[in-house]
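Pasting the structures in now, so scroll down.
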Structure I
Amino acid sequence: MRAMILAAGLGSRMRPLTLKIPKPMLPIAGKPLLQHHIEQLANVGIRELIINTHWLAHTIEDYFKTGETFGVSIMWSRESHLLDTGGAIVAALPLLGTAPFLLLNGDIWTDYPLERLIENGLGNNFDAHLVLVENPSHNSTGDFLLSRRKVKLLNSDISSGNTFAGLSVWRPEVFANFEIENAAFPLKNILSQSIKLERVTGELYMGDWCDIGDLKRYKQLLTQM
């Protein structure tokens, strides 16, 4: 299984830290956040990685290079302009191969056991599997509803659900139907269609998880290390 790490964002809410350091390179427990992700993936046997970059891309790419030093092989998908989460995956499709791949947001921190996603895989009739978590204070309504392992969209009748953890497994052919190279659009555009077709499963994870979305959350995480 290959993995893609989303690491291209501007990190605007993390400024002034991210004016000179891209968010994936911010230090946690003595090493860049992105290095933690890479090492976690390598430890569970995922060693073919695709990482998208944009803001201060050279800083990230020069540090990790081909990934050999970290026990992995990295293919870079540099974006001349931000493609958002969905567009980034479409642009990287030639690198992702034909088998299901793991997708990881580069700005989360979690102790979720990644080997679980490898072992469980994807059923033949499903496009994706999402890891959800209990809603943090900054996302009190949640993103999706989980019902009998099926992920459903929130609507006027379903006012609260769970939060997408930024961790999932996908079939690459789902993105091939979105032939919009170099167009920016969120992952949720694709998710919504697959969810309506009841082709998305999910699980609720109760362990440690943090979305490092702003300075306050970053500083809180550092105090826990």
Structure II
Amino acid sequence: MSEPISRLYLITPQVISPKTFQYPLSTALDAGDVGALQLRLKDVGDDEIRRAIDLLLPISKAYKVPFILNDRPDIAREMGCDGVHIGQQDTCYQDARALIGKEAIIGITCHNSRHLAMEAAEKGADYVAFGAFFQSANKCTKFRASVSILQWWQELMLTPCVAIGGITPENGPSLVSAGADFLAVIDAVWSHQKGPAEGVKAINSMILASSSRIIASKETN
């Protein structure tokens, strides 16, 4: 069986009840390969973020899934998260690195910009995130990216890239083929009609099938 070319990067919904969310998170992480988990909470206080980390980080650790906090390197360092994801309007990379330490993961949103991605990689980012590739139900898509940016990135750089924005089992194959190292998913998992475990399975099945086709094609050429 071929090894998957891409991996699932799972992002939490922006609004959750952390205690209630423990069970669906456990079932999702138990259902298949997850390369990283990002806690993305919007419009909540610092203590609410800390409480969510307290309840959810142990689950992530139990499944050996890196736990990434969105936006807040200070709280990520304080609470023992594995890393932080920062946007272009958040803390700059140098300040985030100083806050969270040299061993932690730092990912940077680069939208559809080759310049921002090159700049992030040169500074030392552990991954760059491109998107949105498709219309998202969770975020206003001010920037739209095309698969060509993933192809260009893979030809040029070693820093992993994450594709984000409305990714589903139906539209994901094009991103795997283009070279996305990770597919960042929210709605296709948490809003799956049969539950998050089935959402994880569906994404991973798509990744594996797409990877197998790509590898087979390379072997015949």
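Work out Rg/Rh (Cα atoms, Kirkwood Rh), for residues 25-64 alone for each of structures I, II, then name the structure with the largest result. Largest value of Rg/Rh (Cα atoms, Kirkwood Rh), for residues 25-64 alone: II. Using the calculated result 0.70 for FRET efficiency 1/(1 + (r/R0)^6) of positions 81 and 137 (r between Cβ atoms, R0 = 30 Å, to 0.05), pick out the matching structure from I, II. The correct label is II.
Kindly point out which one of I, II the value 4.1 was derived from, the read-out being distance in nm of label points 7 Å out along Cα→Cβ at positions 73 and 209. Label of the source structure: II.
If helix-only ellipticity at 222 nm (-39500 (n - 2.57) for each DSSP H run of 4 or more, over all residues; to 500) computes to -13500, which of I, II did it come from? Only structure II yields this read-out.
All of the numbers you see were taken from the coordinates with simple rules; none came from a lab. Predicted model only: the values in this text are computed from it and were never measured. Cβ atoms are built from the backbone, for glycine too; each structure is taken alone.
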